[in-house]
Structure formats: C-alpha cells, structure tokens
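Heads up, there are several structures right after this.
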Structure P
Amino acid sequence: MEIIRPRECGMEAAVAWCAAALLRGDIIAFPTETFYGLGAKYDNLLSLEKIYAIKNRPRDKAMPLIIGQRKLLSLVAEAVPPAAERLMDRFWPGPLTLILPAKANLSRYITAGTGTVAIRIPGTSFAQTLAAAVDFPLTATSANISTHPPAASPEAVSRYFNDHIDAVIDCGRTPGMVPSTIVDATVDRPFVLRRGVVTVEEVLRALQA
C-alpha cells in the first residue's frame, strides 16, 4: 500500500496520481469532510467487488458515490426530482447524501438491487478536489470493516486494510464524529434515512423553501 502525502508532493500531483490510479482499477482511501472513504471508479466491477470483500460488506448494502459536478448525475441517476434539486442547491457541496432513482444499467454493486443510487458532492476536502478533477463518479464508502468504526485517520485505514488496498492519501485526521446525512429523495415527500452533519430541521427547511 502506497502512502501519498499531498503536503509533500503537492495537491496537483496527488490528485493526478489518484485519477490515474482510479482509471487503472486501483482502490484508494482518501479523506472526506467527515471520515476516510474507499474510492474506486463507479463502473469497474472488479474493484467494486474487491471493496465488498475487504470490507466484509453485506451484498444487500448499496455503495455510495461522490461526484464533482452535478452534470455527472446523468451517468447514474434516471431522474432528479425537484425536491432533490432544492436539497442540492442548499447543501451541495457538503455532507448530504441523496438517494435517487438509479439508471437501469447501473451495477448491482452500486445499487444492491434497490433500484436507487446514493450520491453527493462532498464538502471541502481532498475528496472534493479529486471528484472535481475526474469525469466519472467514484465510490466513497467508509474506510472500515463493516460494523467497525469508520476510519478518521490514515493510521486507522492502514490498520483495517494494510496491503488490501493500493494507496491511502494522508491528509491527517478528518473531523470524524458524525457522518453525512442521508435523505431518500425518490418519494414525493423526501425523508431522512440517517441523521448526520445536516440536521433534520435543516433538511425540512430547505424542502419547504
């Protein structure tokens, strides 16, 4: 497992390295604005399968994605309801994951057979910079073994995965503590599936605006 330190090699070089790694099918761990996540190109089936295996992740749990630009939603989402647009306008980039109707051809590794996709534009973090630099969605599932605490540091990532992933992007500790909020926007009245950084009250206010 390589350790890439943007503060040493420079942010531009680190992002370019990661973009090339993702294109060749590597799995990398990088910091988001909450915890470290595991990244792979959204349509690389071998990489997605490996993430499920190394995390010991149940196959009925979908794999969340991040993007750098809203136009990339068309690659994975069948539709973007008006309520979802309002939430994006208010909270993206940021720690709000939206559940949207998935494209019919989207991998089961992403949807877990739900017919939906979980996606967000991350807030200020290496993840945001990387997502903005590539023209495809990438995974950002938490860097941990399933049922274990999410990793908030590169050291925690190493303890979990050691040489089972290709690289970790060491930007130090993340804020941790609270994950992104998840909202189901596939229904007429979107609702919070998981409480997180964005509060339920904030979500409701944005929907009523």
Structure Q
Amino acid sequence: MTEETIPRTDLDEALAGLKQDVLSADGPQISTMRNYRFAIVPYRPSEEFKLRQKVRQLCDTLKSEGWNVLTISLHSLMMKRLRATGDAVLASLVDRERRLYAKDPARALGHLKEKIVPYVEGPEGIAADVVKLITDFAEQHPDQAERSLVFVGRTGALYPFFRTSALLKHIDGKTKNIPVVLLYPGERRDVNALSFMGELPADRDYRPRIYP
C-alpha cells in the first residue's frame, strides 16, 4: 500500500470507532496486543478545536457511565518545565528567538530546538511527567483499569522538538495497564506511518492501533 492510497482520517469516524472499542463488553479493545494498551487518533492540525470539543464530549459520556478519565496536556507539561527555569531565563529565550527570527527564521528555530529539547526529550523529560500523572491517577482508582482511560493531547506543542513515537516508547510498561489514547495532529502516510503536523518525514516507528 502506497502513501497515496491512505485516505485522510475522518475525525468523527475515528472517535466513533474508539468509543465503540473502549466500551466493549469485554473491556477496552483499543489494541490487538494484550499488554500494549495504546491507541492513536490522528487528525488534521486545522481541526484542533474540533478535536478538543469532540474529546470533551466523549469524556463526558464516559464519565456519565462511571468511567474514570484523565486528560493530559503536553503543552501544559512543556510550559511547566520551561517556567521552572525561571522568568529571566524564559524571557531571555523569547527575546533572542524574536531577534533571530527577524534575521533568519531557520536560525531562530534551530536556537529554540537547542534550548528546549534538553527539557523535553528522553525518559526523564516530558515522558516522566506523563508517567507520574498516570501513576497518580491509577492510585486514585485502584483496580479499575478496565474502567479508566487516559487521553494525551495538545501534542502539537512539541513540534518540532520531540517525536511522539519516542514519548510512547518511554511510557510503555509504566501506565498501570490503563488504556492510553494519543491525540496526534498530523497525517497518515501508510498503514503504520504518521507525519507529525504533516510536516516531518513519516515516522513508521508506531506499534499502537491507529484509528479509524
């Protein structure tokens, strides 16, 4: 199958399929692998606000049926890490990026990557923050993994500093067997290949079920 034969993901169809599999009578069926409970919902970056609205609606539905739902914002986690460096450091980073951008946008982006990547990448980066949130969530709802779900969103905030395939690798085995759904702004280029924001080369290093 070539990249051209993969249709654009329909968001409503993807979320409808996800809802059906989550609410399966036999427990969440979002993955064909028993010990790998991850799924990805790709969507067009231009549909960010529609995605948020639809996910809120799905969360409300699940909660009304007695489910425990956690939503994690990668944007919030990244900003928390950057703010922890101190106001002066953050202001200096912003000021230098603005000055460089006026002269050379590519150089400005390179500078941001150099400064931001160390705070977000690797198992001790944002992945560690995600693991802690899921661990705390699991401890609040012990023995309820079959009635719990985690959404990881605002993924676009990591562009172009961090690939989400790396995030999934770092949290694999650390989610207390709770199903995790990654909301992915980008394009599907093959059966298991995704292009982050539709800009980066397609990454084929994905094992989760991709909806629809």
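Any read-out appearing in this document is the output of simple, stated calculations on the displayed coordinates, not a laboratory observation. Since we're looking at a predicted model, the values are computed, not measured. Cβ atoms are built from the backbone, for glycine too; each structure is taken alone.
In terms of Cα Rg over 2.2 N^0.38 Å, for residues 95-190 alone, which of structures P, Q is highest? The maximum falls on structure Q.
Identify the structure, out of P, Q, from whose coordinates helix-only ellipticity at 222 nm (-39500 (n - 2.57) for each DSSP H run of 4 or more, over all residues; to 500) was calculated to give -9000. So the calculation was done on P.
Quick check: 16.0, 48 is what I get for Rg and Dmax of the Cα atoms in Å, calculated from one of P, Q. Which structure matches? Derived from the structure labelled P. Each of P, Q could give relative contact order in percent (Cα under 8 Å, 6 or more apart), but the derived value 35 comes from Q.
Once Cα Rg over 2.2 N^0.38 Å, for residues 71-118 alone is evaluated on every structure in P, Q, the highest one turns out to be Q. Given a computed value of 38, 30, 16 for Cα extents along the principal axes in Å, for residues 103-158 alone, which structure among P, Q does it belong to? So the calculation was done on P. Taking distance in nm of label points 7 Å out along Cα→Cβ at positions 63 and 183 as the criterion, the top-ranked structure out of P, Q is P, with the highest value.
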